[in-house]
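Trainee: Listed after this line are the structures, all set down as structure tokens.
Only the coordinates and a few stated rules stand behind these numbers; no lab work does. Everything numeric here is computed off the predicted structure, so don't read it as measured data.
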Structure 1
Amino acid sequence: MSTLICFALKEEAAPFHKVVARHPGIITLIVGIGRTNAEQAVRDFLGGASAMPQLVLTCGFAGGLNPDLKIGDVIFENGKRKAERANLEASLLVAEAKPAKIFCTDRIATTVVEKKALREKTGADAVEMESAAIHAVCAERGIPCLTVRVISDTADEDLPLDFNALAKPDQSIDFGKLAWAIAKSPGKIGALMALQKKTQLAAERLAGVLSKILQPPTA
């Protein structure tokens, strides 16, 4: 095994799974939402692996904090350790991914006001919930790690619901609470469908970039 690619959600990984079979030596891992789930999933995986990966990518959706970032923009940020593949950053740039500062938080940024406050506080371009934990586990083991994310909601838009309030203790969505929230506010259905289309587009864009940078070398 050479590369481990971590996604929080199966929806983030689904388009990439369609092409991953063409790339030998790549394993995908669904780690769940948030730092705690991500850390445990990666520790468990590495603890049971017969060989350590040469590289770990932490991938998935990110909320935009920089107003210049649009839906489907793929961004990346190196950890403290250099990626083992020296040309990986160059490959990302060629694939039209953008270097960015990415902040890892403990809750979903759901409103424009919250995103603006995070931008002012951290100077970050985007926000997500798993990468810091994955980078920490990789640093312990000396495994190069790189964050590659895609913008699924922009700095200037509110999410249609407060998904933090709909989460279970393990941070996964409680679909009973979701159904009740929709029943109370049926006008949100259109916005939720629009969000689903945006996230699907974002996942496809991310899969396209990952497929390009992980192409095996030609003879």
Structure 2
Amino acid sequence: MKKLFFLGLILATITSIKAQNVLQVQEVLHQHKGFYLSMGLGPVFGKVTDEVNENGYKYTMDMSGTGFLFDFKIGGAIKENLILHATIISNTMSGPNITISDGTSTKASDNVNVGEAMFGAGITYYMMPLNMLFSGSLGIGNFSIMDNTNSENNVSTQRGFSMQLKVGKEWWISKKWGLGVGVTYGKTSLTNEPGGGLTEKMNSNRLGILLNASLN
């Protein structure tokens, strides 16, 4: 019995040492250093609020619904696990529900798309060895309305402040590639003055869920 006990103890110790060695090797192989590329796709939820002042006549219009979000980041690690990058974000909402402050509510045609774009820079930090990411980006953004049936109806706003926060978790699928999921919060805030006595204060609040892939 004593021999069996000691044999079991030796095997358990060897197994533990091997497991620790495997983890150490994985940590060496999987590091966030050098060139960084991240791409995410998924649904986005929320609304765009447009506070309109048209020659003294004021009203608020909310455009809400589910859209499609594209998240792109490219840059490099300034030190291990800390990455500085350019950020490009685009989301599009087709056939939004439109609610006006006078109580009027309608659904736009599916040919009408409300777009939002952001160009900026940010920082992403990976918490290791969990490989969880925390990201923040600031930049400039704008809104657009596109009519697929008549391009003359397409309009684009002036630019203003835009930001994104992102939290996610990735799993290594190769030495350099990670695949995972993320949750984002994005906001764009601007004043648009197209002329003719029209002034708009526009704000968005968007939550997104992404399938995320990163090369690092």
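Trainee: Just checking, which of 1, 2 has the largest value of Cα Rg over 2.2 N^0.38 Å, for residues 93-156 alone? Please list the in-between numbers first.
Mentor: On the way: 1: 1.23; 2: 1.69.
Comparing 1, 2 by Cα Rg over 2.2 N^0.38 Å, for residues 93-156 alone, the maximum is at 2.
Trainee: To which of 1, 2 does the computed value 21 (relative contact order in percent (Cα under 8 Å, 6 or more apart)) belong? Write out the running numbers ahead of the final one.
Mentor: Values: 1: 30; 2: 21.
This value belongs to structure 2.
Trainee: A further question follows. Which one of 1, 2 has percent of Cα pairs over 23 Å apart, for residues 109-188 alone, as calculated from the coordinates, equal to 44? Each step should come with its number before you reach the end.
Mentor: Details: 1: 40; 2: 44.
That value comes from structure 2.
Trainee: Suppose you compute Rg/Rh (Cα atoms, Kirkwood Rh) for every structure in 1, 2: which one lands on 0.96?
Mentor: Details: 1: 0.96; 2: 1.21.
Answer for the origin of the read-out: 1.
Trainee: Using helix-only ellipticity at 222 nm (-39500 (n - 2.57) for each DSSP H run of 4 or more, over all residues; to 500) as the calculated read-out, with -13000 as its value, let me know the right label among 1, 2. Provide the component values of the computation, followed by the final result.
Mentor: Numbers: 1: -13000; 2: -4500.
Value -13000 for helix-only ellipticity at 222 nm (-39500 (n - 2.57) for each DSSP H run of 4 or more, over all residues; to 500) corresponds to 1 out of 1, 2.
Trainee: Comparing Rg/Rh (Cα atoms, Kirkwood Rh), for residues 141-204 alone across 1, 2, which is largest?
Mentor: Working: 1: 1.08; 2: 1.22.
For this comparison of Rg/Rh (Cα atoms, Kirkwood Rh), for residues 141-204 alone, the top structure is 2.
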